[in-house]
Every structure is written in C-alpha cells, then in structure tokens.
Structure 1
Amino acid sequence: MTLDKFYKTRFEPEHVELLKPATRDYYRKAWALYIGPMLGDLPLVAIDDDRISAFRAGLRKKLAASTSNIVLSKVALMLRFARKMRAIETVPIFERLPEPRRRPKEVYSEEQIAAMMAVARRHGTDALVILLLALDAGLRVSEICALEWRDIDLKEGTVLIQRSVYEGVVQTPKGTIGKLALTRALREALEAHRLEANHGPLVVYRRTNSRRATTPTATPHTPSTIWTMLGRIQAELGLKKAGPHLLRHTALTRLANLGASVYVVQSVARHAHLQTTQVYLHTQQTGLSREAANLLDRATAAGGFGNALATPATIAPNPR
C-alpha cells in the first residue's frame, strides 16, 4: 500500500476528519503541497530512515525550519498510525531541524495602549470592548467573534471562554476552556456596550451600510473584519499595521512584566501546555538582570564584595 492510498482510505477518514476545521485544513494543505508530491507514491514499507532524511532536506529547501518541523510531525503521526493499523512494523527516525532562536516580539507600550483606547472610544463601545477583550482578558480574535452575552456574568465579573469561530463554524477554543475575571475597565465597557447594542446573542457585531437598506445592519464579526477595524485605529495613530494577535501577545507580556507567575499567565492564556506559556517569561529577563545589577551596586557602596556579601565566620566556643 502506498502512502497516498493509506492517507486517503485510512488516515484521513479515521483521524483527520475528526479534528477541528482549522487543523483539517492544515493537514490537507500540507498533504497537497509537500507530503503527497514527495512521498505519496512510495509504498509504506519503503519509507525508511533514508527516505525521511531526504524528505527532511527537501522540505528545508522550500520552507522555514519551524514549518518544516510541523510537516515532519504530521508524517510521523501518519506512520505511527500505520504501525497501529499493522500496515508497517517500524516507524523511521524523525530528527527535527534546528530552529533559530526567536527574538522577542514587539509589544505595545503603555502610551500606545492609552492612545488606542482613546481612539476606540470615539469609534464606539464595540471597538473599545474588542480592544479590552484582547488586551485585558487575552482573548484570541476567533474567540472574540464567537463570544456571547450568556458567556458573561457582569454581576460576578467573569467571562467564560468556551467557543471560537473558524470560517463561520463555531467550535471549541484553542487551548483550554476557562473562566476569567473581568478587569474594572472591561467590565465597565461591557456594561456600557450592552446598553447601546442589543442586536443578538453575540457581544460584538459589525455595522454595515447596505445600498438597499435604509439603516445600518448588524452582522457577525469575522477575524478579517476585526483586522480591518484595528487597522483603522492604527492608521489614525500612525502605528504600524499589525493584527489583533499582537493585542493578546501584549496582554500576556504585560502580565509577565508585572511579575505574574508562569501559572497566572497560563491561566489567562489558557494554554494547554506550560511550555507554551514560558515563551512570555523571557520579558522578565531585563527586570531580573536589573535586580542583579542593583545587588552589585549595593555591594560596592558597602565597601566591596567581600564586606557586603561574605558573612563573617563565627567560632563556637570550645565546650572544654
């Protein structure tokens, strides 16, 4: 059996079709662009260490190391599934490509955040709510689009993140489902927005002007329309155009900079794995190095490292 036949008759219907729409699409694109053309015609038993090594090298010529590693992980999963189905006896070795160290991403400064909030207020309560859902609660754009009023308890001051939307299909969110506490600013913005907007079950809608309609109509937001709304705010302030995920990244980085533990950041981010959250803690490095520098400065001011840091030895009296 070739990998192509195995993928289409076993792996796709029994594994891929059970995944979320976004993950299904990624599998299909990876198969159509890379896996199928390079490995599809090979018999499963012919895909050995040498074949995977050549496949790995071929991917690296076309893709970044990080993307190549994702595609390699998909092939590894296919072959492990094939072994489970007893179509092969062993799975070849998959070595990850070395990835360059990622530089810290830029985040919005406090001044830029304040400026965006001021502009959002002029654009309406919906724009302010969208910004605060990302900046204070750390929601992903797909979660903002799917958020419903029944998910929000203004009396308790909480929001339950339990759904997201992908190409119009409502699904569970990435990571974990979780309940978050509302900040005072977000709570007040939601209260004001609820008084002004009562279009349906969703918290935010986009207002569209149809040539035929005499009044603006409200339709659900999509990640694309929120990109557009945010782009207008950025353009008005002369900021570099960036997507809404930068707001979420800023939210989590702010928490880390304020000294929040990795578990606090993970709770807000709703990351399934702690390793994902640890990426944001690199921002604490400057603060920690400043603390180290202050310790050395105090040691020098006290008369040198020896006087400040060394504890004089005390000799216990001889009981004899």
Structure 2
Amino acid sequence: MNENAPAKMGWGHLAARCPLRARNPEERHPIFDQIEKFLKNKTGVAGLIIIVFFTLAAILAPLLTPYDPNENALYEQLKPPVWAEGGAAKNLLGTDDMGRDLLTRMIYGARVSLTLGVVSVGIAFLVGSFLGAIAGYYKGWPDSLIMRIMDIILAFPHILLAIVIVAYLGPGLRNAMMAIGIINIPRFARIVRASVMEEYGKDYVTAARAVGAGNRRIIFNAILPNCLAPIIVQASLGFGAAILDAAGLSFLGLGAQPPMSEWGAMIAQGRQLILRAWWVMTLPGIAILFAVLGFNLFGDGLRDALDPRLRD
C-alpha cells in the first residue's frame, strides 16, 4: 500500500467539511448562518410549511381531486361537510349552490391566488427596485421626481386605488394583477432607495468607480445584489397582502370572474347563503386566513435571519 496515497474520506470527514458544519469562520459562507438561524425560528418554519402545503396543493390539484371545479351537479346542491349531519365522504367540505365540490374549488383557487401573488409582487419588485435604485443612486431631481410620485400613490388608500385602476382597465384577473402590482411599487421603491443610499458610499462602490465601471454596472452588478435581503423580506410579506387585495377585488366583482375558482369570488358567491350553508363562505375565508398567515410568518422569519442587526 502506498503510504503517500491520500486516505479515503468517509461520511464523517465529508460532514466535517460541509460548509454548514465548518468551524473556521473563513470556510463558512454567511448564507449558511442565515439558513441555520431561519430554521431555528419556529414561526418562520411554520410559515414555510404552510406555504409549501398550499403550493403543493395548487401544483398537484388534478391528482388530489377527481372533480372539475366548474362542473355543476344540480342534484348535489348545498351538501354539508362530511362531519356535519347529512354530509358525505365524496364531498369532504360539502358543495355550493351549484353542486360543485367545495374542496376542489378551494384547491384550484390556491392556483389562482398564488399565481396572482407571484405576478403582482413580481411587477412591484421589478418596477419598484428599478425606480428605487435610480432615485437612491443619482439623487437630485431624479430622486425628487420619483419619490414624489411614490408619495402620491401612497397618499391613496391602496385598496381604493386598486379599485380605481381596475375600474378604468376593466374587471378581470389580469387587470387585478396589474392594479395590485402598481399599488405595491412604492413599498419596494422606498426600501431599495434607502438601501442604495446606504451602500453608495462604501468602499466597494468607490473601487468599482475607480476602475472605470459605468453607473449601470455599479447599480445592477454591485449595489443591488447587496440590497437583496430587505427586498426579499418585503416580497415575502407582499405575497400575503397581494392575496388579501385580490380577494377584496374579487369579492367586489372586479377580480376573478365566475365561474373561475378564486377564494374572494367564492366568498362573494356564498355571502347570501351564510345562514343556510355557512361552509360555502366560511371555508374559503379560512383558506385566505392560513395562506396570508403563512406568508407573514415566513416573512418575519426571513427578516430575523437576514437582518444583520438581529444576529447574535
């Protein structure tokens, strides 16, 4: 046997070399500290579990239920949930006034709500980050112009402004996404502006400018990547707000249109049946409650893990 040959590494050696277990701070990437701190946050992990639950339900909807969410069954109208008197196992959460399986519509409604949250928050994230970066980096009149526009938008009650935008564009899910994205732009713009102004005077920005990097390269390649932590936290919290706003617009008839399965629209359709069939309106409301709660808990956990002022 060659004594100079390197010894084979077992699982113990591999585990010791894992970045998550590295003892030397120089060998350990900061992101692993943040992941560990997040995993120690019970409320943040609980929020993540709720988000994963709703996401898997939305993705696997055709496999979880055999029913069509829009198929009417007039002989199955207003069947109560399985635990109530008169309930049946084939409709675990009962049926609505058109005989449609309520559980099926809630599962497919998760698809609509999560898609709306992704699109609307994506619009606010991209536009708000761009405007905030321009305002924070160039200062002067670009900063004054952009931030005064943001202040004007923030001066309106956000749901009222969303109603005005959708009323102008026309009711529908696509226009509701645009409206919710627009009303959330100022939140991202103000956060990014503050972060960019904080990073502007640091040494790495000065070094990038000294070697001849252009303003666009400095903003998007140097500064913005160091501002991602507060943006990610705001995005995670914005998902919950977007779901609530979408439900409010759909409840008013300005968002998702019948027969689309959307939680707010389902509440609106069941409000006249609250005394006869409480489950038609109540159960979609509970789904909204848990979805928004999950994103809020997840956002709080991310904030605690990513904020350097809260690190041990």
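Data overview
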read-out: Origin of the value 23, where relative contact order in percent (Cα under 8 Å, 6 or more apart) was derived from one of 1, 2; value: 2
read-out: Among 1, 2, structure where helix-only ellipticity at 222 nm (-39500 (n - 2.57) for each DSSP H run of 4 or more, over all residues; to 500) as derived comes to -15000; value: 1
read-out: Among 1, 2, structure where mean count of other Cβ atoms within 10 Å over residues 239-246 as derived comes to 25.1; value: 2
read-out: Entry that produces 0.99 once Rg/Rh (Cα atoms, Kirkwood Rh), for residues 111-294 alone is calculated, selected from 1, 2; value: 1
read-out: At a computed 12, 34, 43, 11, 1 (P(r) over Cα pairs in 10 Å bins from 0, in percent, for residues 151-254 alone), which of 1, 2; value: 1
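Quick note: the coordinates plus some simple rules give every number you see, no bench work behind them. None of these values were measured; they are calculated from a predicted model. Cβ atoms are built from the backbone, for glycine too; each structure is taken alone.
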